Structure P
Amino acid sequence: MNITQHPENTVSWIDLGTPDMETTTAFYTALFGWTVAPPDFNGYRLCALRGHLVAALGPAEDAGAPYWTINVTVSDIHATATRFTNLGAQIVVPPTRVGTLGHAAVTLDPVGAPLSLWQPGTHDGIQLNHEPGTFAGISLLTDHCAQAAAFYRPALHWNSNPQHTRFRLPDNSIAAVSPPPAKPTAQRSLWLVSFASNRPHADAKRARQLGATEVRQDSNGDVALRDPTGALFSLTQHVR
C-alpha cells in the first residue's frame, strides 16, 4: 500500500543499527528484494522497494544485540519529549534537527524499550507498507505489560485492552504485547518489527538459508527470527 502521510502518534519509519553493514545489507536485499542506497556521511543507508522508501540501515550505536527501532511521528517533538520525561521515559538523544528532513529524538520508555520520535520536515517516512517485504506492524516484547500500558496511554494516546495485551494506535493498527522469547538486548524490553509476507513459513526457511535463526512460531502463523547479526524481526501475513 502506498503512503503519502502518517497520522500523528503512529509508526512512520523503521531503521536498524547493525554492527556488520555488509552482512545485513546482503541479507535483507536477498530476503526482501530491497535496493540499498550508498551510505550518507553518517553511514546511514536508505532501503527501497520498487523505488519506494521502506526502511534504513545504519551503524550500530548500542552495545549488545542489534535491534530494529520504530520511529513515531509527532507534531511537536519538544513537547512530546517533555511529556515522555514526565511519564518516566529516558531521553537518550534530545530533539535534534536532521537537516531539512525533520527533527529526531531517541528515548527509552519506562519498561526499557527503545523508541524514537520523528517530527517530519521533508521526510515523512515509509512510502510503502503491508506488501511483501515491507513494514506490517509492531509488537512489544516485555514482562511489564501493565507498566507499558500506563505509559503509552498518556504518552502517545495509545489505548490498551483491560488485559494490557494489545495497543490500538491512532491509525487503528494493533500492537500486541507479549513476553520476550529471551532477553533480546541489554534492555528489559524491545519493540518487535514485523514484515509482511504472503508465505511466512517459506520465507522463514529462506531466511534461515541466508543465515537467520528462527526464534519462535506463534499460533497465528507469525514467525520470529534473528537476522545473521542477531536483530529480531518477524514475518506475518496479518495486517495490524
Structure Q
Amino acid sequence: MKIIISPAKKMNVDTDSLPVDGLPQFLPQTGRLLAALCSMTPRELQALWKCSDSIARLNIERLKSMDLRRGLTPAVLSYEGIQYRYMAPGVMNSRQLQYLRDHLRILSGFYGLLRPFDGVTPYRLEMQAKLEVDGAKDLYAFWGGLLAGQLAKGTSLVLNLASKEYSRAVTAYLPESMVLTCVFGESVGGKVVEKGTMCKMARGQMVRWLAENEIDSPGDITSFSDLGYKFDPKLSNNNLYVFIKGGN
C-alpha cells in the first residue's frame, strides 16, 4: 500500500532534526522547471503564483540562490501546513518513521513525487499552476503519467489522502480499482459536506494513525476514529471510504 498526500504552501528549512535519505527521483525534471521559473519576470512569477507582494518577493529571492542538491530538508519536515502539524512526524519514533519511508509519498508540482526523506528546498509551485514547459501547457501535462508509473511500482493499492488538485496528477493514469480515496466530512441535510481545514486535520491525523498502527490492509483503515470521525459503511464502497464527524 502506498499513501499519497498533498504538499503545503508554507515551507521551512530544518537540516538538523533528521537526515535526508537522498535526492528526489525526478530531479532532472525539477531542474527544467527551475530554469523555466528563473527565465520569468517578477510580474510573471507573481501572476503564476497568485500571491501577495511579500510572498512573491520571498520566493523570487529563493529562486536566485536555489540549490537543488545542498542544504536540504527532509520533505516530510519541510512542509508546515495543518495536515503536517497533525501528522507530527517530528515526534514519531523510528518504527513510525520507517512506516512513512515504506508507504508515504508526497505529490508536488515542483518535485513530482517525493519520498518522505528526500531532500528538498523551499519553493512555490502549485500543481495547478499554468506553467508551460517543454511544450506542455501546464504541470499536469508536464508530469503526464510519469508520477503514476513510479507510484504504482510494487503496490496494488494507492490510498488517496491528497486534495483533488494533486490527486488528479496520478489517479488519471491509474486503474480505478487501484485507488482508495478517503473522504472526511459532516452530515448536513442528508449530504456529506467537506470542510477544508477539518479535512486537512483529518488527513494528517490518519497518516499518524496509520503509522502508529502499521496499517497495511484496506480493511483495517475502517477502524480509524480519531478527531470524532467514524467510518460510514452505507456511504462507502471499495474505492471510497467515507468518514463522518460525529457519526455512529
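If you line up P, Q by distance in nm of label points 7 Å out along Cα→Cβ at positions 67 and 107, the top spot, with the largest value, goes to Q. Name the one structure among P, Q that P(r) over Cα pairs in 5 Å bins from 0, in percent of 1, 7, 14, 20, 22, 19, 12, 5, 1, 0 was derived from. Value 1, 7, 14, 20, 22, 19, 12, 5, 1, 0 for P(r) over Cα pairs in 5 Å bins from 0, in percent corresponds to P out of P, Q.
Could you tell me which structure in P, Q was used to calculate helix-only ellipticity at 222 nm (-39500 (n - 2.57) for each DSSP H run of 4 or more, over all residues; to 500) as -5500? Source structure: P.
Sorting P, Q by mean count of other Cβ atoms within 10 Å over residues 11-18 from high to low puts P first, with the largest value. P, Q: which one has semi-axes √(5λ) of the Cα gyration tensor in Å, for residues 115-170 alone, as calculated, at 21, 15, 12? Source structure for this number: Q.
Values quoted throughout were computed directly from the atomic coordinates according to the rules given, and no laboratory measurement underlies them. This one's a predicted model, so the numbers in the text were calculated from it and none came from an experiment. Cβ atoms are built from the backbone, for glycine too; each structure is taken alone.
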